[in-house]
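See the structures that follow.
Laboratory data are not the source of any read-out in this text; all were calculated from the coordinates shown. A quick note: this is a predicted structure, and the numbers were derived from the prediction, not measured. Cβ atoms are built from the backbone, for glycine too; each structure is taken alone.
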Structure P
Amino acid sequence: MTINLPETGARLKQAILPTLAARIVGVPSYARTGAPGVVHLGLGAFHRAHQALVFDTLLQRGDGRWGVFGVAMRSTTLADSLQAQDGLYAVQVASSDGSQWQVSGALWQTAVAAREPARVTQAIAAPSTRWLTLTVTEKGYGLELGHLIAQGLAARHAAGLPGLTIASCDNLVGNGRQLQSLCVAAARQLSPALAHWVAGHCAFPNSMVDRIVPAATPQRLAAAREALGVADDAALGTEAFWEWVIERRFADASDAAVLASTGVTVVDDVAPFEDAKLRLLNGSHTAMACMGAVAGWPVIGDCITQPAVRSFIHGLMTQEVGPQLDRPDWPAYRDALLARFANPALQHSVHQIATDSSQKIPQRWPPSVLGALRAGLPVDRLAFAAAAWMRYVRGSDERGQAYAMNDPMAGELQALALAHAGDAAASVQALGRLTAIWGEILPKDERWLALATRSLDDIQRLGVLGALEQFQAGLDGK
């Protein structure tokens, strides 16, 4: 078969989709000219490789209500790149069976909230809009976000339009309830009547989303150019596994069956799935990210292929975290995670995962530590993970190479770590008693602090790998 390639220097655009259909697995075959039915806040890689692909599936089936108005909160570069590509971007989906490329067409329009807030407000208030979804990270749920949403809902209410399904897809416990509280409070500042309408007419389902989506790299963009025959500045890579569990709470009840038809899990209670993901996937990810950054293992695949790390993570999930969970299939989920972590195609940077660790750890580790202590389970591996984080925030690896920490508490944490560098006990007293990270109970638990101190001392003396090997030897000797 002869394929007519676009000219050199061409970019991914709507006009070349017929050419791409002969080169890769999937391209959008539906009309992309209607009014979007979904407004999404947080136009990062995760949404585009997860929910947007679910919406793309529905659009391919002929349900035109799921086109997306994608909003970057601050980054103009990404939004402008996507606009220049007619909202199109390619996703490389990799598994043990190989990889394949597909182009998503679910993104129909883009905007930047910081640059054009009125457009965002108008999109939320548009008659075609049915859903508002969010991936703004854990630290994004503040007054600015609540005000932006409330402005859009106020315009919608004033126009006499129905309420929306407003779904957080961020790693927050009870994310739907937290978002509802934020939006109702922001609406109340505008008017009590608006707050009453938001509470009564908008649905805020809890949800859990799970898919590993590394940040784009030059290598990924080069691979996209080779596969597509054109440049794609927004190309992504991800794994074949994905899971979206959402509470049966929608402004339009019929959406439950529609989403379920694509593989979304619609349940009455998301908590068991949410808890398992936060503690098993996210908790293990953060542990490996801190160990990898200190040891000089740049990606998660380099971490989990170390036998000592794999044994440690398996034990963390099996002995300390898993037995506390209500998700009935958690052992199978654990096994799938170990295989996913080892996927060589993902190249998931440890420094990307360690970003905002002071915001993430409170949900990922303390609940597991406290639960294990109550249940009489061991917490030695969780203490080792905490110690690895305390060594990580020093800001340099075992070879003395400095690295940047992207964290709202980076300055404070690094100052504490450096002030006590080399003194494990003093470091744990300074970093292990921070209630903003560990809560009110753990900083007072002397047994927990002693375990973290012993592990940090081992890491400082032996390095991460040596400390892990000694840790495992101690378990084998019991």
Structure Q
Amino acid sequence: MPLSSPRQPALHRLSIEALLQGFAARQFTPLDLLHAVLAQIERHEPQLNALCERQDAAALLAAQASTERWAAGTPMGRLDGIPILVKDNSDIQGWRTRSGSKALADRPAMLRDTSLVARLREAGAIFIGKTTLPELGSTPLTDSPLTGITRNPWNLAVHAGGSSGGSTAAVAAGYAPAATGNDAAGSIRTPSSFCGVVGFKPSHGRVSACPSSDPGGLAAEGPIARHVRDIALLMELLSAYEPDEPFAWPHAPGEFLQRIEDGVSGLRIAFSVDLGYAAYVDPQIAACCLAAAQLLQEAGATLCQVSPDIGNPAPNYLRAWPVEVASAMAQEIPAERQHLAGDFLQQSQLRARQLSALDYACAVQERHQVAQQLHDFLGDYDLLLTPTTVVQPFAVDRDMPPDWPEPISAMWQPTTFPFNFSRQPALSLPCGLSSSGLPIGLQLVARFGRDEWVLRAARALEKRLPEGLFSHPSGLLDTASAENR
């Protein structure tokens, strides 16, 4: 049975580092841990609705084998025995990949791992479930025709965000210490902010996305966890250069854990509450994020309140996105099954046909201009900080925030997608709670390739925030956590 006592926190709440130390010291075993996270899943599914597939029997066998390796002092890798969740648009050998679509519901099991799953497997991770997403990851809310709505563990009446909402909700709820995600417009960062976890979109090409369906070239693979040091550990495992991947760039293996405690002294940090163009930012979010940025100033950084001059890139994004969604639909869903796709995909296909090739090419060129402007801006600053989201999580019966200004109704996450244009590393770190008890996320961005600077700043801030602020989502009746409190 999993161990729990006043001196030993519930296993499903420990960091990856603490779990590995516990295995090595024989305080508990990978089998103990797996029982703990499976119990947590049983406690909160299907109400949270963060998982779309499980293979408990295989996970138990893997945990038993890992327990035996640890007992013999021969762990197979740096994640041996650690449960990991995988977003259901990445392939795990022997599992189905349905991407939230009824059109893919009858897909057979996959024959191979995607690259990042293979890296995790080599490190000894145990795959315990696949997480929900909107159909083909195409919207910022995790509500798909196949699996329905994924709810927020802080308040089951509000959204978890998307498209990696299943991963972020599950990690926040203690189903696993970490999960995978991917991000083409904020799909890791938006739900990480909503669910109060750490979500990292690395520099594009840093983590292999092969094989991938990413028609617009906007997506990056990245990790989700509850602790910044766990993100750094996962990045060390996931970021090895793979020369066979066409869009990878030759980078040295990351030494993120070695650099993560270097702090921010001497760094020049820009803070922008609205990225220079957002029409609305919730005042509580703005105040909380500014207060967090000022903590980095106290840690030795120079803080400047200034915004990049990128104009308003939202119309560009909204004009081109349907083309990319329709292209993904054409690649992933066989023609004879496309009639089974949901309304959003069908509408995107219709809108895409109304856009000429020249219109789309001009939209792509405008994206390149925004990318250049952001690169130039971060030539003057080491980091740029913004709110991750400009609104708080909202009710699951809505598809956009209440009272959202009509002219920008389709773009309520204005601070995330520009950094998909620029391909720069961006992380969402929980920095406070709203008056309604919902998480607020701060976004940290660095120059392309400077991923370690993002992690250094996130770690410096994490150490200055109240300990335990995000330990237990208040919306879940977590009896194990209540006992520890």
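A value of 2.3 was computed for distance in nm of label points 7 Å out along Cα→Cβ at positions 205 and 365; which of P, Q is the source structure? Comparing all candidates, it corresponds to Q.
To test your reading of the models, identify which of P, Q gives 2.5 for distance in nm of label points 7 Å out along Cα→Cβ at positions 333 and 389 when calculated. It must be structure Q, since only it matches.
Name the one structure among P, Q that helix-only ellipticity at 222 nm (-39500 (n - 2.57) for each DSSP H run of 4 or more, over all residues; to 500) of -14000 was derived from. Going label by label, the one that fits is P.
Using Rg and Dmax of the Cα atoms in Å as the calculated read-out, with 23.2, 71 as its value, let me know the right label among P, Q. Don't skip to the answer; put the middle values down first.
Numbers: P: 23.2, 71; Q: 21.0, 64.
Checking each candidate, the match is P.
When distance in nm of label points 7 Å out along Cα→Cβ at positions 93 and 293 is calculated for each of structures P, Q, structure Q comes out greatest.
Upon calculation of FRET efficiency 1/(1 + (r/R0)^6) of positions 37 and 469 (r between Cβ atoms, R0 = 25 Å, to 0.05) from the atomic coordinates, which of the structures P, Q produces 0.70?
Values: P: 0.00; Q: 0.70.
Comparing all candidates, it corresponds to Q.
State the single structure among P, Q that was used to calculate distance in nm of label points 7 Å out along Cα→Cβ at positions 85 and 189, giving 3.5.
Numbers: P: 3.5; Q: 2.2.
Computed on structure P.
Work out which structure the value 2.0 belongs to, where distance in nm of label points 7 Å out along Cα→Cβ at positions 109 and 125 was derived from one of P, Q. Matching structure: Q.
In terms of relative contact order in percent (Cα under 8 Å, 6 or more apart), which of structures P, Q is highest? Walk me through the intermediate numbers first.
Values: P: 12; Q: 17.
By relative contact order in percent (Cα under 8 Å, 6 or more apart), the leading structure of P, Q is Q.
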